[in-house]
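Pasting the structures here.
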Structure I
Amino acid sequence: MYATRLEAGREVVHRLAPGRHAWVQVTRGALMVGPERLAHGDGAAISGEGAVMLTGEQDAEALLFDLP
């Protein structure tokens, strides 16, 4: 599990090992997970990707779970 704080316009990338999946849960603010906008309380499942890119839409906090 990873936690991040992102200012608007900032981004962070988490690389996923082959066969791994991720869950992103937004705990404050709003951010983009790839092309999808997520706001406070939203979550998203990511599978079949080599990386997860989070970009702050506004100041945001999120949890990222790296799953088998």
Structure II
Amino acid sequence: MKRHMGVDAGSGYVHSLETTAANVHDITVATRLIREDDEVVYGDSGYIGIEKREEVKNSPLRWPR
């Protein structure tokens, strides 16, 4: 099992949580962890290449490296 969490950068509180099988890649659930008012999304190396995915291409969010 694997837990994917969306955490508020300002407060440090978890706002979103997804639990999946261990073989589910982080990128698969990333968009479900983002809130409507988020402007910037941070992630570790598990999220490299996410800006190429269809559900993220036209997103106004910034995905810094």
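The numbers here are math on the coordinates, done by the rules we state, and not lab data. Given the structure is predicted, the values throughout are model-derived calculations rather than measurements. Cβ atoms are built from the backbone, for glycine too; each structure is taken alone.
See the values below:
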read-out	value
Origin of the value -2500, where helix-only ellipticity at 222 nm (-39500 (n - 2.57) for each DSSP H run of 4 or more, over all residues; to 500) was derived from one of I, II	II
Origin of the derived value 29 (percent of Cα pairs over 19 Å apart; candidates I, II)	II
Which of I, II leads on distance in nm of label points 7 Å out along Cα→Cβ at positions 3 and 51, largest value	II
Per relative contact order in percent (Cα under 8 Å, 6 or more apart), the highest-valued of structures I, II	I
